[in-house]
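We did not get these values from a lab; they are worked out from the coordinates using the rules stated. Here the structure is a predicted model, which means the values were calculated and not measured. Cβ atoms are built from the backbone, for glycine too; each structure is taken alone.
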Structure I
Amino acid sequence: MLTFKSRDNKFIKVIDCNMKKLLVVILTSCLFSNILYASDLPKEFNQFLFEKGLTKKINICKEEKQYSKKWFDAGCENRPGGVFKEVNDLDIKRYKDRANIPWDGKPNRDTLFFYAWKYLDDDAGFEKIGSEPSNNPYKFEFDLRENKDVNKEILNSGLLSYLLYEDGKIVVDKKTPKDRFGALFDDTTRWTSASVGKSMVSYVVGHAICDGYIESLDTKINDWPLIENSLYHDQKLIDLLNMAAGDQKYSKTDLTKGKKWHKNPNRNTVKFHMKEGIFKNTKGKKSKSKYNYSNVVSNIVINYVWFKSQGNFEKLLEKIFKDKAKVANSVHFLMHDKDSVQGNYNVTENDGPIRYSFNASRYDYLRIAKAMLDDWQNDTCAGKFLKTLYQNKIPRNEKWKDDNSPHLNPKSYSGFFYFDYSGLKNKPVMGMNGYGGQNILIDFEKSRIIVMNAIHDDYNWKKIAHSVIKKGK
């Protein structure tokens, strides 16, 4: 028997009649306080709630005042037995004119739940390119201990999963419980990360170099027709990987201009941005090379690897994720198609349709991070690539500093990775950080990895991640 805890700590008993059929919910308490009719939320979300047994059936004719407009609209005057409707009682705040939670938002539990569903639903609509699971997935060893700080955050924030790996074993393993976000997230859920995906792009670049598809980090990407008329033409690959491509006039995190096109570069293909969008006819207009975090760059890089791999891109991904990391579930980068691009035109492989957004399950993110740790410590070709990035790190030189923030704490950057966290300067600690609180930290000296998935970055990152790495064992 399963239970789903309500906000007032009363329990709803859930009887599992058949693991593949709908859950039957016996309500002993209302989940939440304010009734919200199913029609006020997307029908797909309401269907999801219904299938998970998270709705209840009400008689509208008894809930609404007799002879009121809603009472008449339901046709109660002609239905003496009542009119029944499935409803949910979630207290959800929808953010106006945006598809996600703002970085400084303070969503309640119900709002987090809705946006977690929304993120999963939105990502399901994209084409994908990636790797199938290994036939022999890596099996972790466990020596578990409790961490009260992690326990607190997993119950009071948007944190979905926390894994701490040290000396070859998982020692802390927590994921959101059934009565919080467990209906949305489990061990097999492929959770998407945006900017952690940039780091995955970099790891793919390293293997493309090791396999001879790309000569070196100093290779100039001047052989790719797609960018020949843009400011990225004839630039070194390392400058793009370091976010130092001199594109600050045209792009910050998002594009700086755009009336005919969306400022978010993930709304279109590389070809569109280079041929029709903001980078059209920008060849030779590169500014001074300095750190400038630009989302469009990682899309350029992953599609350049596709171009250079000469039809072997998916084989390259399988070599990395299936054969080396030994993932247990499929892992993917998202891709554009005609339904996802602004303009609704037919998208081809030559248009640069691959996005840096990456999805994997919680343990598979750890498997990939462990592969990076093994590469570094065994001094493999990919490990030498990571060490070269570390040696070529550049200062971020950002005005805003915040030691409590995974994005603003590190002082250096290289190859789509963060370095030089406070108290860890010149220590081989490499970080990956993405929107909504996706975070991975690898301490190459102490063989420690922390992997976190989240809906929102409202958890105490410094206490459960930075301080854990900084203190060591």
Structure II
Amino acid sequence: MRLKIARTAGLAAAVAGITAAAAVAGITFFGAGGVGDPYYPKMGNTGYDVQSYDVDLRYQSSGKVKSTTTIDAVADTDDGAPPPGLPLAGFNLDFRGPEVTELTVNGVDADFSRNGQELDIEAPSVIPDGTPFETVVRYKGKPKQVKNPDGSKDGWTKTGDGAVALGEPQQTPSWIPVNDHPTDKATWHFRFVTPRDLMSISNGELVLSEVEGRRRTMEWDQPDPMASYLALAAIGEFRIDEGEASGIPYVGAVDRDLGKAALNQLREKTAVAHEFLATVAGPYPFTSTGGIADPSALGFAMETQNRSYYPNPPNQQLVIHEVAHQWFGDSVSVDRWKEIWLNEGFATYMEWLYEEETGGETVADRFVRIYNANGPSAPTWDPPPADPGGPANLFSWSVYDRGALALQVLRAEIGDDDFFEVLETWAQDNEGGNVSTEDLYALIEEVTGEEEPDAFDDWLYEDGKPSCPACRDASSSQARQSSSSHSTYRRGPSA
């Protein structure tokens, strides 16, 4: 044992010596524009870890924006270059927004250039590995939407009375310069200044709302680490509701045209969702909750952290789905985007389980109905949920439905006691972290004491309609039934 420690210490000393010599010789590291996500190779950046974002955005009724984003980060070059620990000479941010008017690093003007979504920044002086540094980016203009590989468009979007910005998976850079990957979570502060007749809704707690002259200022503080794609901006004429939902601090908002009844119903449905989901996934992982109903051209709901976005007053099933994402997706986040079934399959299953627990169709009966109602060429089956094949398929029906069906297969294989232990342990032990399907397999083996179930594996990865010997043949009435009811949270062009 002493020999092993001595060798390890000797290696560490050697690496430190090489790193110091490299620094003296002027060898430095420039962060890469991409963290290695196979679906989005340019997404995210290396060389640093973001600690916090402070977004100050001034919005005019014309749609023009003037914004200052302050990013506090720590240089981290250990994973970026041999030898590890080199000084950071430059780095990238993901940004697709308007013209940058000023950029500083540690208060000093920095040279920068733009190449597609990459904002390449040269540090005025090298930043030693492990050292905190501050970057300030200012821009002005009109942010625009971003086109996705599946043909859909979102990001900063004009509405009838303002704007809304949703960012899954790659649209937050349309209005904020960020390290745009779920593996680099940070705390956030948002300050919006708008015309006084408009309000601005975002993530976290509402810490300031005041009107001075013709302008309204609203500030939101997000103390829980959040992935950049979950950042929310909704600017418009809203009714605001502050209070509690299931004992959790709550802020809700609905478009004024929807009326006060919609505001009250949103809180009630959110409380119901929390009460149910806590029995399955354990304690809520964040400090506040809420929701926002804001009709827009986007036409889909999204699990923006703390406060989900709905394009219209939602039904209870949709609220269950989006609030479920606060555990499965927002707190427990994917390590790579190809793993998105861990978000969507789990949230869809929570919908089905809620119906079962409240006296409706059981998940087992739903499984048989969906299986028999969808032939081999139905979109329910392909691509396989744990291997969707590329970013254009990220929000395919099968990622939702077949992902949830796979969980029911797992439940049948390992039994209810182990299945529900897996669900709660997954949500609680991975709180605030990033996960993969392999991590889920490891947990299943830990809970059950057995290797991964064969049928579950087939339902995640096998091409085409999986076999189901226990399912009866489709009847003509079943064939006419629809298997899906969640078009409001698909982001594809047909949504």
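Points worth noting:
- Identity of the structure behind 16.9 (criterion: mean count of other Cβ atoms within 10 Å over residues 182-189, calculated), options I, II: I
- Relative contact order in percent (Cα under 8 Å, 6 or more apart) derived as 11 - corresponding label from I, II: II
- If you line up I, II by mean count of other Cβ atoms within 10 Å over residues 190-197, the top spot, with the largest value, goes to I.
- Comparison of I, II by distance in nm of label points 7 Å out along Cα→Cβ at positions 254 and 358 - largest value held by: I
- Winner on mean count of other Cβ atoms within 10 Å over residues 366-373 once structures I, II are ranked, highest first: I
- In terms of distance in nm of label points 7 Å out along Cα→Cβ at positions 86 and 390, the structure with the greatest value among I, II is I.
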